[in-house]
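For reference, the structures are reproduced in the following blocks.
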Structure P
Amino acid sequence: MKRLHFLTMVCALFASVVACVAQEKQISRDEYIAASRNAYTKARGLNRRNVTKIQTFTDGKLTWDEQWQYEYDLPDNIHYVHVVSTNGKTIRTEEVDIAKTRYCKRDDAPWQPVTSSCIGGGTGGSPMNDTTKYSVEKVKLDGKDVSLYRQNTSYKDNYSKTKDTEGLSFSELKMWINKDGLMVRQEQTSGLIDPKTVRHSTIDTYEYDPKIKVEAPIK
């Protein structure tokens, strides 16, 4: 009886593992891009907060730590925060846009009205070539059902300082989209395949809340 019970448990476990693996489905590049584009399009119509964390590693050590925060209070109020830490120094810049009126704050200095933007914008992207593969699977994120989309690419990094002695690099982009079709998280990592080394990491989190408000810092 005990042996039968044990075998039943093993079979059940094996079946669950197979089911989990089977959830991942290969998709086309067009399907992947459509899911991403639709998620961003839906987000544009909502009050939201997006936090982006960017890190760069050199020889296994953190050499660049950057964070962006964007708060959108529709239709046209935006609060930007940009913090960079490198070489033991931290620089913080904020900008608030109330329609066409802009305000800027750098570190501990007071807010000032400005005529042009005092903050740049984050840049991103990932290489795509014939080796790029796309997939989607149903997973849980913070206890909620979401769709996890993946884009995996291997390539030769011709911009690396050690390109002549290193092998192929990898880039993995993952995005979690909820049942409403909204992006809730995105991660991108890149580095060497062998030995597995992460050189860059970007993590985005998204929050949608009609209570997000952006007001002028100077009355």
Structure Q
Amino acid sequence: MTEWSTGVWNMPQSSTKICVLDDLLAPALVEQGYASLQLHKVPASTIYVPIRHIDSNEQLLAELGRWFAPSVTALLATYCRALMQKAVAFFDSQLDGFEIWTNCLTKCGPNVWVHLDNDEKHRRETGQVLTPLFGSVLHLGPIDGIEGGATFFCLDNDQIKLEQIVFKHLPWDSLISLVAGSGVSVPFRGGRTILFDGKLAHCVSPFILDNERTPRLTLLVNGWSRPIKC
């Protein structure tokens, strides 16, 4: 299993990318986001912002303002614009919009959930898995007091192997054994953004928190080339 921090990783003989960007959002805003978004959890398939709104500061603030308080709205608008600037440099397909949600974890069980980011409502209705152009994870916090909790990616494109792991809860050791040397782990760090190919299976590695009142909190923003149901 490969582990690394900042930079851009390209899968050999492939366009698959994982980009690790530290401090894309200013530390003070990361701290603010960690405090605010613990109180305002957002499920997947809830918020979808068309790209034309991201291009317009006024429209972006109005769109996000439907869901969040003004201070959180301004923070998310800043992050979405910064993320879009980075994303268009790495992924050249045309964007339709951003799906935005959060993931707040206070405990880690014996198994990990291996999955593909996808249009969840479409998958429930049809069984078809439609993946985004790219996914992204912003580690909001905690800044310290966490051991583990990396974002783990499986780079193997063997369909038989993927069928054994995707959308399944698996023991961590079993997953590592199954993917052998085709896994990449990006360590958890407050303020770190991971921008990745939307076709990559991934999961949160096991973690221990010093205090369950300081959860592992992430902001997820997926870039879609087509509208999704929210």
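What follows is calculated from the coordinates using simple rules that are stated; it is not laboratory data. Every value quoted in this text rests on a predicted model; they were computed, and no experiment measured them. Cβ atoms are built from the backbone, for glycine too; each structure is taken alone.
Identify the structure, out of P, Q, from whose coordinates relative contact order in percent (Cα under 8 Å, 6 or more apart) was calculated to give 34. It was calculated from structure Q.
The maximum of volume of the Cα convex hull per residue in Å³ over structures P, Q, that is, the highest value, falls on P.
Each of the structures P, Q was assessed by distance in nm of label points 7 Å out along Cα→Cβ at positions 149 and 189; the largest value belongs to P.
Out of P, Q, which structure matches -8500 when helix-only ellipticity at 222 nm (-39500 (n - 2.57) for each DSSP H run of 4 or more, over all residues; to 500) is calculated? Mind dumping the intermediate values first?
Details: P: -5500; Q: -8500.
Considering all the candidates, the number was obtained from Q.
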